[in-house]
Structure P
Amino acid sequence: MEYKWLNQDNNDKVIVFFNGWGMDESVVKHLCSDSFDVLMFYDYNSLNTNFDFKILNLYSKKYLIAWSMGVMCASLFNNIIYDKKVAINGTLLPIDARYGINPKIYELTINGFGENSCQKFVNNMFDENDKELYFGNNRTFENVYNELIALKNYKPVLDFKYDDVLISNNDKIIPTKNQSAFWNQEPNLEAAHCPFFKYTKWSELL
């Protein structure tokens, strides 16, 4: 697992962002950090990381924002005490016929993975108004393919609790109805799977 500080200005509050599959900071780099330091985790090919989590204890306030596959991955690091935890368009069972992506579709995605399927994923991730704002990222094809395989082997911590959940009404990646079934909550966000271009500040997501 990789990490990157998106903002590190010795603020006393930190937002820890667990990103989605195949992504880097490209989908959130436009967000203003205001008075927050922002730490991003991504690339879940392995859960090993050289990040020293004790650093987070230096902050007076810690907030978690997890998106897509990051919702499950964040649960695997459940020894961090946050002041607030927000899940966005993901569940703790992201590969599941009822509560996530159907496992059969997931396997078909792995078996048929290629440039065309990558482009289809991008097309389905955004609504029409936001698609033109995404210019791709620096993750390699092989890297995101291996991550796709790795993610299906992780076991979520099902008693990990989120304080707020945002569910898009037009999610074509992790179906809206499956998210609603998992969280027992109706959609509350007018967006596609990636909603970040609807916002200008990290604080708007808290």
Structure Q
Amino acid sequence: MKITEAIFAGSSTRVQERPKERLPEIAFIGRSNVGKSSLINMLCGTRKLAMTSATPGKTKLVNHFRIGGKWYLVDLPGYGYAKMPRKEIEKLEAIIRDYLNHSDDLKHLFVLVDSRHNLQKADSAFISEISGSTIPYSIIFTKGDKLGPVAREKQILSCMRQLEPVIEGELPRYFASSGETGLGKEDILSYIEHILK
């Protein structure tokens, strides 16, 4: 699969506010500042689709991007904020839960994790919760260009082992990626194509 057209279709805080045209949805979520916007832009072949920022918490709405008129790429707010008022955190959590619990068009959820570090508590908690739901999901390890190939694979395998005690069922599929170098682009897009079929 190659994305040749990606158009911003709208932002929302509740499922009923989504774009009216119903299409399959592939969603992306991760801790704040995990590199989600950079990954989305890399997959879509543009640097201007999702707004990137060094400031955590830039995405505060559910953003729909219509891809080739056939499906939506959904950019969800991040989780695990530490430097944000409790009311703001609760508001974002409510937006995320509303989408995950009520979007009938969600076909797959990609959970983004920083490949440079061990799993954070917020990552483990979120993935554990998702594993107990009916939502199909997999993991994308971001910022893969920051480590050499051997170190990157070692760190990713360590993270996957950390997941074993906290999730229900089999370990999810995972991908290594880099928004800077394009690492993982073909594998992730091929997997999305497989899901949509």
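Read-outs: derived from the displayed coordinates by stated rules, not from any lab. Note that the coordinates shown come from a computational prediction; the quantities given were computed from them, not determined experimentally. Cβ atoms are built from the backbone, for glycine too; each structure is taken alone.
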(request) Using the calculated result -10500 for helix-only ellipticity at 222 nm (-39500 (n - 2.57) for each DSSP H run of 4 or more, over all residues; to 500), pick out the matching structure from P, Q. (result) Q
(message) Comparing P, Q, where is mean count of other Cβ atoms within 10 Å over residues 102-109 highest?
(response) Q
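Assign the value 5, 24, 32, 25, 10, 3, 1, calculated as P(r) over Cα pairs in 5 Å bins from 0, in percent, for residues 30-69 alone, to the correct structure from P, Q. Present the calculation step by step, with values, prior to reporting the outcome.
Details: P: 5, 13, 26, 26, 19, 10, 1; Q: 5, 24, 32, 25, 10, 3, 1.
Matching structure: Q.
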(request) Given a value of 2.2 for distance in nm of label points 7 Å out along Cα→Cβ at positions 46 and 118, point me to the structure among P, Q it was derived from. (result) P
(request) For mean count of other Cβ atoms within 10 Å over residues 14-21, the calculated result is 13.0, so let me know which of P, Q that is. (result) Q
(request) State the single structure among P, Q that was used to calculate FRET efficiency 1/(1 + (r/R0)^6) of positions 62 and 142 (r between Cβ atoms, R0 = 25 Å, to 0.05), giving 0.15. (result) P
(request) Have a look at P, Q and say which one yields 16.1, 46 for Rg and Dmax of the Cα atoms in Å, for residues 22-133 alone, as calculated. (result) P
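Suppose FRET efficiency 1/(1 + (r/R0)^6) of positions 86 and 158 (r between Cβ atoms, R0 = 25 Å, to 0.05) works out to 0.85; of P, Q, which structure was it derived from?
Structure of origin is P.
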